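Peer 1: Read through the structures below before going on.
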Structure P
Amino acid sequence: MSEIDKPWQNKLFIGHQPIIGQLDRLKKTNSINNTLLFSGPIGVGKCTLAFRYSNYIFSDIVSSFMDYEQVNNNTFSQISNHSYPNLHYICNPDDNGNSLEIKIEDIRKLKDNLNGKLLNGGHRVIIIDTINDLNRSAQNALLKILEEPPNNTLFILITHNISSVPDTILSRCLKFNFKNLSISDTKQVIARVNDEIRLKKIIDIYGMNISPGKIIHLMNNNFEEIIQDFNDLIKSKNTNEKDVLKTIKFYSKKENLSSFNILFELFMIWLKKNAISFLADLREDYKLYEILGYWDKYSDKYNSLNIFNLSREEFLLNIHRDVWRLSNRKIDG
């Protein structure tokens, strides 16, 4: 298993210098009392930078945030243990690290904490990871707080999908758009975790813009085995039917949700690559439209799985059937 420091434990930070410069100017102009929105792909360092900026603010350092180096002081130790009284982190992951719904009770608890006194004066920081996880009631409760925020309080809201953040919240935020790290920066991050990780195979599948966090997530979920299972499902005409059903049942289990999501990603990437290959051959445009139809069909079904508590096993059986049909029509995997 490859391990990486949690955002609140990470003393190192690579990339995103323009954003660091913007945050530095906020501190220098004493404009901390704001709501910031950190948006961008998952795993590029949004939450890590939120905690790093919090450490910087609480340490009351005169030097520039651009030159900031995190040290093992008392503030960092308390933040690492989620015990610093002026910092509130709202996140609700399950045992596998998947985000769960943040409910109105969590925002009510936050509101009660905001009524308390600040330790030694100074500032208070609220980090919400992610804002998309708030249900409708929690969003409305948070909005009331943002409309009349307490003095000396900085909100940092994190999102992987800014298009699904309500306009009422967006209008109250200073927006910071995190882009994918360069390959060289990604390699630096991964090298600090495990320099034996081979990036080439993952980059070949996911592309050049894959984030360090995503790479670690894949490696921690037995990515090599999932690739093998996916290839077996594509070429299932040479695979025993009982083995296919066994594989599908395994990925359908609740405790294997992360692996299920990766398997589905591989299917969608497979469709995308085949669609691109047909764009250059107008004589095969009927195949392109067929693939795009499957893309739309399974995107919708995937989004409906949790909303309507649908069967993941039936979902994978349908995918397996359609992949086998497409493969038999000589669409390459």
Structure Q
Amino acid sequence: MVGDPIADYLPTFIRFLLLAAAVIGISIGVHYVLRKVFHVRREVAIGYSLITPWILGFLTFSAVPLVSTFALSFTDYNLQQTPSLVGVKNYDTLINKDVNFWPSIRLTILYSVISVPISVFFSLMLALLLSKKLRFIGVYRVLYYLPSIVPAVAVVLLWRWIFNPDVGLLNTALSPIFNLTGQSPPDWFGDENWVLPAFIIMSFWTALGNNMVILLGSRKGVATDLYEAASIDGANTFTKFLKITVPMMTPAIFFLIVVEFASAMQLFTPAAFARATPAAGRFMNLLIYTYGFQQSRMGYATALAVILFLLILAATIILFRSQARWVYYEGQEK
């Protein structure tokens, strides 16, 4: 029997209306309190009242889950029983007793530190190449960006075939070199020494396209007057690249490094579907999934997630501290 659509969705619609009315009421209340109690200027009060919905959303969907995650990391929780407080036991076990922890840290950090600079560098070179006024340049840009919109699982399955040690495209193409040197083709995901290079190569598939679009926009934003002035001063093409192009693109490069590093530290889909040998270690996000959802050790997995968060936070702080030395913003005096 088909139900009445109005009767089925009316309660949900009413709840949405009540929620919207509550948010509007809180925003109006914030404006009233700022004006009447704190005597804030009208423009400032309106500004705070307009961002109140965002603040409520942040507190509800980001701040509260973040605090809950930290609290849960100090508990023993298996998803079926009430969490029980165990103090720092989860962290002590991870650091001092878990044989998977340090290999996971090593693999994740090495992958991020190596793959991000390489992908950003090649994306920069690709963006500079595609910024030229060439025939069919729009077609080339689309072709280089297309891999970025392919579903992640499909990409991993494609690369699993490419890296197949027996019939894979890569080993087949490199077989003449292996025959000359007398070496056997590498087992990319089965040999712990080749797992990291395989993931780094695989990361280029989507990173180049996404990064290229951002860097291409940044390159187009560099004022042509700068190049004309440099030409008058006698600067050659290489000097223009080093003294104008790269410095003016450093804000976009910095943005990509921060975002790509955080994304690389949280690698999951390729690690989950590539089925690499555990001897090389597991990426931290995959290890969190294993502990939390396969072994039902949610408190223990949350402690590992907190450590991953702190690593990303530390790296982000270091990057932001370093930007004053090499990032140049338009109009900024050095």
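No value in this document is a laboratory result; all are computed from the given coordinates. Note that the coordinates shown come from a computational prediction; the quantities given were computed from them, not determined experimentally. Cβ atoms are built from the backbone, for glycine too; each structure is taken alone.
Peer 1: Which of P, Q yields -23000 for helix-only ellipticity at 222 nm (-39500 (n - 2.57) for each DSSP H run of 4 or more, over all residues; to 500), as computed?
Peer 2: Of the options listed, only Q reproduces it.
Peer 1: Another question, if that's okay. With relative contact order in percent (Cα under 8 Å, 6 or more apart) computed per structure, which member of P, Q shows the largest figure?
Peer 2: Largest one: structure Q.
Peer 1: For distance in nm of label points 7 Å out along Cα→Cβ at positions 14 and 38, which of P, Q scores largest?
Peer 2: For this comparison of distance in nm of label points 7 Å out along Cα→Cβ at positions 14 and 38, the top structure is Q.
Peer 1: Going by Kirkwood radius over Cα pairs in Å, for residues 150-205 alone, which of structures P, Q comes out largest?
Peer 2: Between P, Q, the highest calculated value is found for P.
Peer 1: Can you say which of P, Q returns 6.3 when distance in nm of label points 7 Å out along Cα→Cβ at positions 6 and 222 is computed?
Peer 2: The read-out was computed on structure Q.
Peer 1: Work out which structure the value 26.1, 84 belongs to, where Rg and Dmax of the Cα atoms in Å was derived from one of P, Q. Don't skip to the end; give the middle numbers.
Peer 2: Values: P: 22.7, 72; Q: 26.1, 84.
Source structure for this number: Q.
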